[in-house]
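Please go over the structures that come below.
We did not get these values from a lab; they are worked out from the coordinates using the rules stated. Everything quoted here is computed from the prediction, not taken from an experiment. Cβ atoms are built from the backbone, for glycine too; each structure is taken alone.
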Structure 1
Amino acid sequence: MSGIEIGLLALVLLIAALLLGMPIGPALIGVSFLGLWAVKGWTVALGALGVVPFNFAANWVLSSLPMFLLLGHLCHRA
């Protein structure tokens with residue numbers, strides 16, 4: 001399969017999962033895992049399941065947002 005066919009199939013699978021009532025987060029994770037498996041293989045897809053969430057959670061830029069909201073809430077209540 002070519003890259004365009006894989007992308008269109010992934011889009012159809014995502015829309016089908018959303019129409020069946022699946023939450024958007026797990027639907028995106030599942031479709032992206034299947035797409036990565038189709039393009040790169042099992043080892044890359046399984047490796048990405050552990051690496052990608054950790055890299056996203058370990059991003060220091062995103063850690064400032066909860067602190068900003070907390071301090072804004074404290075200033076509002078003070």
Structure 2
Amino acid sequence: MTIDNLDLADSARALADSEPAGTLEHAAAASVAITCATTRDADQARTALAGISPENVRQAALALFDRLSAQAQAH
């Protein structure tokens with residue numbers, strides 16, 4: 001099954017909107033939302049997310065991306 005980046009972007013944006021601005025969770029979710037909205041596929045999104053800094057935001061964003069991707073594949 002192909003993962004739709006726009007669906008992932010929508011899910012990540014909803015998470016970002018539910019987190020207080022300035023938190024790691026908000027930064028990670030916003031990063032995933034923007035990245036998924038501007039890339040063609042999951043591989044390209046993962047590559048882009050791997051370039052995020054600082055490290056703690058990168059790790060949180062990649063973990064969130066993996067979680068959202070797994071949820072999308074399960075449906």
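Taking mean count of other Cβ atoms within 10 Å over residues 22-29 as the quantity of interest, name the structure among 1, 2 where it is greatest. Numbers along the way, then the final one.
Working: 1: 12.4; 2: 16.9.
Answer by largest value of mean count of other Cβ atoms within 10 Å over residues 22-29: 2.
If relative contact order in percent (Cα under 8 Å, 6 or more apart) comes out at 36 when worked out from the coordinates, which of 1, 2 was used? Kindly include the intermediate steps, with their values, before the conclusion.
Values: 1: 22; 2: 36.
Clearly, the read-out refers to 2.
Suppose helix-only ellipticity at 222 nm (-39500 (n - 2.57) for each DSSP H run of 4 or more, over all residues; to 500) works out to -29000; of 1, 2, which structure was it derived from? It would help to have the intermediate numbers written out before the result.
Details: 1: -29000; 2: -24000.
Considering all the candidates, the number was obtained from 1.
With semi-axes √(5λ) of the Cα gyration tensor in Å coming out at 35, 18, 9, pick the structure among 1, 2 it was computed from. Before the final figure, lay out the partial values.
Values: 1: 35, 18, 9; 2: 18, 14, 10.
Checking each candidate, the match is 1.
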